[in-house]
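Multiple structures are listed underneath, in structure tokens.
Where a number appears in this text, it was derived from the coordinates with a stated rule and is not lab data. Keep in mind the model is a prediction, meaning the values are calculated, not measured. Cβ atoms are built from the backbone, for glycine too; each structure is taken alone.
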Structure P
């Protein structure tokens, strides 16, 4: 009834079940579907699933999943700060975390049931999308730590493009998606080579 999973029956039920998908009113209001809260939801079968992913798709799945969940959790805390005092209160690394968490939400977790391509994603496509988002995060974070203003990273066309990859490539076009993934290092290397810290200040 409270809508926050805190009432006693719901709280007790969560303690005894193995899998729980928490539906989020906030996500539904934002038209983010499926409106499943990635932080409140849980599964007791992650280890079993990880074995399947490791043998069938890629052994890195569990590590990638854990990293993505941490980014999503961190972004929730950062968004609270932004709501209170504004984005200027965040460091460049924090702003990049907020951006790439948004990339995961929009480019992987959000799905359209009426889109011919996005209505279904094979496990292999899901993994490639997740890998792409995390690679973007890693490449960008490296440049931020070298002193690059985060605004230069936020202006990269690949960020908006990556949000559309799920709608652009179907199960028969995964080689093209891999090509996009393989081009990411060069994109960020090029940006880093063009960047001169002289005269730059702020984020």
Structure Q
């Protein structure tokens, strides 16, 4: 099970595939740590960078030993691709990031839909949201058995799912919708390219 939080997972779509690129069987959703520890990270780096530049017309802004930053000339959307396979959106809402060793934690607050075959786990989340209004993200990661897959755990310190009354009607057995508040670690070398005050795409 992969919890789809920015900076913690990678969605490797099959439309990135081409001759000489990543093995087709590696397409799918990965924990970021698993991709970085696999032999396929750099192949996916090349495939996604090529697609964004050659097909989607993003412009390369800078390349370092570890990252390449691209920006769309019309929308200003700014993305970073790591040679080890990770990717980051560098667009964040207004607000001061929290400085940590090697970088900064940028706050994200967004709607999150969670669907699990384990209905008991969803019930635990739903009960907490209705009774106290929040449920810790790390508690869910522990329930799912994937807490050891987290990269930069400092980014998820204090991260919570938060009850939103407007989303409550969507709840079902095995499904819950809520706000999620968490952080994304951005390394120092990418700090000059962070875009603030824009809506995340």
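Of the structures labelled P, Q, one was used to calculate FRET efficiency 1/(1 + (r/R0)^6) of positions 104 and 168 (r between Cβ atoms, R0 = 30 Å, to 0.05), giving 0.95. Name it. Answer by label: P. For which of P, Q does P(r) over Cα pairs in 10 Å bins from 0, in percent, for residues 24-79 alone, calculated from the coordinates, equal 21, 41, 31, 7? Structure of origin is P. Hey, relative contact order in percent (Cα under 8 Å, 6 or more apart) derived from one of P, Q reads 17; which structure? It was calculated from structure P.
Assign the value -19500, calculated as helix-only ellipticity at 222 nm (-39500 (n - 2.57) for each DSSP H run of 4 or more, over all residues; to 500), to the correct structure from P, Q. Answer by label: P. Hey, distance in nm of label points 7 Å out along Cα→Cβ at positions 16 and 48 derived from one of P, Q reads 0.4; which structure? Structure Q accounts for this read-out. Looking across P, Q, the calculation of distance in nm of label points 7 Å out along Cα→Cβ at positions 56 and 72 that yields 0.7 traces back to Q.
Between P, Q, which one scores greatest on FRET efficiency 1/(1 + (r/R0)^6) of positions 8 and 152 (r between Cβ atoms, R0 = 25 Å, to 0.05)?
Top value of FRET efficiency 1/(1 + (r/R0)^6) of positions 8 and 152 (r between Cβ atoms, R0 = 25 Å, to 0.05) goes to structure Q.
Each of structures P, Q was scored by Kirkwood radius over Cα pairs in Å; the highest score is held by P.
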